[in-house]
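There are structures below to look over.
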Structure 1
Amino acid sequence: MKDIWIGFDLGGTKMLAAAVDNDMKVIARRRRKTRGRDGSDSGIARIMSTIKRLLDENDIKADRIAGIGIGCPGPIDLDKGRLMMTPNLGWDDVEVEKELKKQFDCPVVVLNDVDAGVYGEYQFGAAKGSRCSVGIFPGTGIGGGCVYEGKILHGAGISCMEIGHTRISSGVKSSGGDMPGTLESEASRLTIAADAAKLAYRGEAPSLYKNSGTDLASIRSGALADSVKNGDKEVEKVIQEACKVIGYAVVNVVHILCPDTVILGGGLVEAMEDLFVKTVSKTAKDCCMPVYKDRFKVVAAKLGDDAGVMGSAAWAKETFGS
């Protein structure tokens with residue numbers, strides 16, 4: 001019987017697999033580190049071995065798999081199920097669908113990881129029942145996704161909603177592309193961490209310096225949250241400014257799509273939920289056209305790490321289920 005759906009979330013630092021039944025109840029999970037920029041060949045092998053271990057450890061036969069949904073960071077060739085590029089991992093042109101089909105002999109659908117997360121929140125979490133829900137997930141970069149009338153918003157054969165790569169300011173900071181002033185370059189965790197490291201170096205963030213130093217690799221979401229909690233006011237100002245910039249991005253989205261729900265997700269938001277939601281919401285409502293002010297809400301994602309795996313599994317069922 002084909003009664004198991006596999007959801008997989010490939011993140012920048014971790015990968016998470018889950019097996020769910022036809023009622024979308026999670027029956028097994030497995031988490032591993034991604035191992036960063038270790039090459040696409042070893043990366044796809046690690047994805048397959050993670051799914052194999054999930055099945056083996058929970059005595060699930062591969063022939064029970066009805067379909068696999070996998071969320072991957074970066075633009076996706078939807079027709080071929082191909083990960084086109086993902087700067088944070090250094091993977092390009094990875095034939096994800098082809099390799100997983102060959103290994104597990106079942107249907108596979110590949111989607112952008114934030115699309116998967118927003119679809120998970122639409123089906124089971126903070127955006128349940130929304131007509132149009134948009135997700136903005138600040139992390140190493142800033143990802144975006146949209147579910148419109150129950151369907152993931154896609155381009156013609158390609159994923160879209162790359163909100164992190166839209167220009168939001170006249171600044172000169174770059175996030176790796178030719179266009180400066182993008183949302184990602186102004187408000188990602190990496191940008192916030194870089195500005196916080198400068199403050200620590202100059203003695204303006206004593207708690208951060210004591211606990212994390214000035215190494216960007218050590219200044220992650222929890223470290224930033226602890227810094228604010230312990231009284232580093234200048235770090236808090238940096239984070240508030242980033243939230244305001246994200247709020248301006250929400251205004252742009254509201255004026256284009258008029259979503260009823262805007263979801264903020266990712267580790268940075270989880271670590272400082274009140275600060276992010278309140279600041280982004282106030283900025284967006286203060287700055288949008290008055291007729292739209294009361295037509296949307298800004299909320300934090302509810303499902304945490306489960307959003308991506310639940311969303312990708314649910315999208316596989318939506319795509320292949322009878």
Structure 2
Amino acid sequence: MKERIMVGIFKTSTNFKINDIPELQGKIAIVTGANTGIGFITARELARKNAHVFLACRNKTKSEKAIDEIKQVTGNDKVEYLPLDLSSLKSVQEAAELFLDRKLPLHILVNNAGIMCTPFTLTEDGIQDQFGTNHIGHFLFTIKLLPTIEASAPSRIINLSSMAHGLVPKCGIDFENINNPNAYSPLSRYSQSKLANILFSLELNKRLADKEVYVNSVHPGLVRTELFRNLKDSMGFLAKPINIMVGLFMTPAEEGAIASLYCATSPEIIEKSLRGKYFLPGCKLSKPGKSGIDEILALKLWEYSEELINKKLNS
């Protein structure tokens with residue numbers, strides 16, 4: 001039984017546009033998965049306002065091409081590549097340590113990268129790939145960087161989720177069957193990983209209640225990116241009609257990045273103390289599905305994630 005996706009918007013926070021991003025001189029940002037799509041637009045616009053931006057990505061060649069384009073378009077030379085493979089806990093640790101070795105502050109962390117509806121496979125650490133990449137990798141990366149983020153306050157953490165988080169089983173996240181290839185469809189596995197992004201934001205915000213660190217999650221909308229590239233492998237002949245149908249409702253990456261950029265830069269986030277919130281396209285403040293506001297489930301996920309990471313890294 002799936003949860004009903006909650007789409008009710010109870011408040012429009014802003015008419016924020018890309019041009020409304022304030023000056024970011026002196027700010028340092030990391031954007032994961034920033035060599036394409038929403039992440040690329042996010043990194044580009046942060047750089048356009050003079051932030052020092054790190055593109056944390058797996059593919060060096062694509063990242064360097066993206067960096068060259070961002071530098072050319074924005075005139076900002078403070079754009080760098082940070083090697084990060086979220087499907088590898090070793091790579092995540094090394095990426096965090098590489099950044100920390102620079103002794104720089106970190107004002108903005110945008111956990112943007114993700115994979116969707118992949119055929120069942122395991123990461124090199126033996127974790128189901130969508131859960132491992134979309135949640136566990138970002139969880140470890142964020143925790144490793146957290147002391148620096150706290151020391152750089154006021155600072156922001158943005159976790160990209162999806163409205164698909166509402167398509168989870170009744171239990172929310174089926175911890176017992178995360179690595180069971182026969183338990184769920186590729187979409188259901190994706191949905192659970194996206195719910196995990198929201199729950200991580202919820203629990204992290206709770207733990208940072210006395211800090212000036214603003215943690216929020218975002219559903220960017222149906223955006224024309226490479227996220228749908230795995231449908232053919234996981235859904236076979238159904239992928240083509242699905243892509244055609246979904247394509248009719250897709251928006252450009254420039255629009256998909258608006259909510260992330262709002263949470264990352266708008267003075268309203270601090271002025272209105274918007275933290276632990278969930279935003280829809282157009283920066284509309286909304287409410288996640290039932291599991292997305294379950295504080296007990298959020299704590300269980302946090303403890304499960306810590307235990308899983310410790311087990312994998314110490315094995």
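Values in this text are rule-based calculations from the coordinates and carry no lab data. The shown structure was predicted, so the numbers you read here are calculated from the model rather than taken from an experiment. Cβ atoms are built from the backbone, for glycine too; each structure is taken alone.
Suppose you compute mean count of other Cβ atoms within 10 Å over residues 196-203 for every structure in 1, 2: which one lands on 26.2? Structure 2 accounts for this read-out.
A value of -0.45, -0.68, -1.20 for log10 I(q)/I(0) by the Debye sum over Cα atoms at q = 0.09, 0.11, 0.15 Å⁻¹, calculated from one of 1, 2, originates in structure 1.
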